[in-house]
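Structures incoming, each one as structure tokens.
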Structure I
Amino acid sequence: MTERILKALSEVIDPELRQPITELGMVGTVSEDPAEVQIKLTIVGCPASQKIEREVREALAPLGDYEVEMTVMTNDERNELKSKLRSGKPMKHNPFIEESNTTRIIFVGSGKGGVGKSTLTANLAVGLATKGLKVGVLDADIFGYSIPGQLGIDEKPTKVDELILPPIAYDVRVISIGMFVEKNQPVGWRGPMLHRAIEQFLTDVYWGDLDFLLVDLPPGTGDVAISLGQLLPKAFSLVVTTPQPAASDVAERSGAIGLQTGQKILGVVENMSYLELNGEKNFIFGKGGGQAVADRLTEVSGQEVRLLAQIPMDEQLRENSDKGQPSADLAQSGPELTKLVEFLSKIPIGLDGKKLKLNLG
């Protein structure tokens, strides 16, 4: 009977760690007479406790009327769990710099604000997750954080001692400084504090085994972009611009700074390319900015940089983003976003040091 109980409980998945509770050491004593099962939560006040208890009771219901005792792990049990999650690696360890790490890291950057970089990041992340890929988003825009709102996240990360468990939305793990401040408070930090925050997002957060980590960069080429370039040397850059020269001239610098810190350029995305009304395209912000950025970055990098997508202005995209409901399935933006998601999903693993040969389809 014990094996049947454990098999039933193996169907219960911890909502934060996304692993069966039987593999996380969360199942304590199991008794048939009396019929009792002990479940050990990671911390006191675990926000997922009610969900876990409900699913445990549902899993056990076909086997009989079991009493479920919800308790908390001891320090030793919690340390064992943290070691398991870290695969034996020490805390304060950046998993993305390991040679064996196969996560494809993409910096989504722009030279200036207001070009839709965060909206693009959120929608691409959800699009990749809907393809069954394991995706994380790091909101590195410390001063202008917006990713939690874009993904409809209002809960705080759970802390298991020094280990941070990021909230999950649309099957995407997300971390942002916006989750640690109250009531939309501004963040007034200088260089060393910014570097420390970014470093902690990489070393203290449990990201799990990701296929993709999308990093929403702040606009410009300041401290955060340089720190991330040093901390994530195997990343790729996706440069976002709008069509007008005022944006494209600055976007070129965003891609160029990545080359200085070792990132390879995936390509350029031109956002807000046009507004379609009554079947006609209206080029509100002019034409050619995205291609101009791609051409100039080709010269700077010595490798072909392509214009990957031209995403139109889309009221539905704006409304969904305001509601925290991202989706690549949109009337006007959808085809371009879907094409871009497909392109990213086909990036081969282990391209560090190699030229990109990717098919846009």
Structure II
Amino acid sequence: MKKVVLALSGGVDSAIAAHLLQQQGYQVHGLNLLTWGDDNQRESVQEIADNLHFPVEFLDVRQTFSEQVIQPFIQAYHNGLTPSPCVFCNRQIKWKAILQKADEIGAEFVATGHYARLKQNEKGLTEIWKAADLAKDQSYMLTFLMQNMLRRTLLPLGEYSKPCIREIAAGLGLAVSGKPDSQDLCFLACTDYRDFLRQHSVRPALPGPIYHVDGRLLGEHQGLEFYTIGQRKGLPSSTEALYVVEKRSADNSLIVGFLKDLGADTFFVDQVNWISGENPQKAIRAEVKIRYKAIPTKATVEPQAEGSVLVTADKLLRDITPGQIAAFYDGDHLLGGGVIVKASSHCTNGL
């Protein structure tokens, strides 16, 4: 019987992932990662493992998580960016931990409860595809995984919808069948990210000027980290609604404008990971998602000499946000993606 190490969170998705793997003939070994705060999931995790009759271990990775996820998260906001920490955590924390445990116990495979599908192509490479249930698809979150990780990975939930998963859990009598989905970053725990920054950042927020795109000084912001592209709240009063258009860390200024001023059709993406491990040598056509819940937009993706890519969208996009992940798709097939570093804005004429 083949062994698999499953990342077990204590929620319904990873619980049913364990059940489905058992149904497929795998010997499941659970691994729960303590990443932040108190270990308040231990009881739920242990109950799932006991009910489904497989062993589980608990691993404290809080120090590594703080160094590789929390501190870069805080620093990114200080640098005027809006980070996407879950994508980095999957590669640097979760997959690293379950692969290491798999090697320790002689398991050939690892698994998670993500909603996405894996396929082998004719070259023997592992491809990431969107989940069958597009409303629940989480392929975007796997953008930074590499072939050495994917070739050992199983994603048993890829062909299922969330209601079906809950139905299976209820049929098994699992208490987590009705447990609500997590809506926030795991370390926020329903706390606004601004409050988190105030509590955990060692650097105080630095106030600075708020400029309109035409160059007028409108007021003072309370720190660039407390604003994001497209934000409306917390801005000076105006006869027409104002939106955050740009955050300029070079001079600590916040640029705002009207709705018509918001948007761009070209932007650069850095730290690019191509799932196949093979970088395109010329421009390709793809659909790009500029954040997890964004609607994919057709675009041209052009490799640059230094390894970044220039994305030219077929239409103007609002909320292109430096620090977020841009993921490139060919239909349902995830090609890769990277971190948005700069958008070419047409609107800051006065500055």
Task: With helix-only ellipticity at 222 nm (-39500 (n - 2.57) for each DSSP H run of 4 or more, over all residues; to 500) derived as -5500, matching label from I, II - done: II
Open item on the list: Of the structures labelled I, II, one was used to calculate FRET efficiency 1/(1 + (r/R0)^6) of positions 95 and 175 (r between Cβ atoms, R0 = 30 Å, to 0.05), giving 0.60. Name it.
Closed with: II
- [ ] Can you spot which of I, II the value 1.00 was calculated from, given it is FRET efficiency 1/(1 + (r/R0)^6) of positions 39 and 71 (r between Cβ atoms, R0 = 25 Å, to 0.05)?
- [x] I
Task: Read-out FRET efficiency 1/(1 + (r/R0)^6) of positions 7 and 215 (r between Cβ atoms, R0 = 35 Å, to 0.05), computed value 0.10, structure in I, II - done: II
- [ ] Compute distance in nm of label points 7 Å out along Cα→Cβ at positions 31 and 255 for each of I, II and report the one that scores greatest.
- [x] I
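Read-outs throughout are calculated quantities, based only on the coordinates presented, and are distinct from any laboratory measurement. Predicted model only: the values in this text are computed from it and were never measured. Cβ atoms are built from the backbone, for glycine too; each structure is taken alone.
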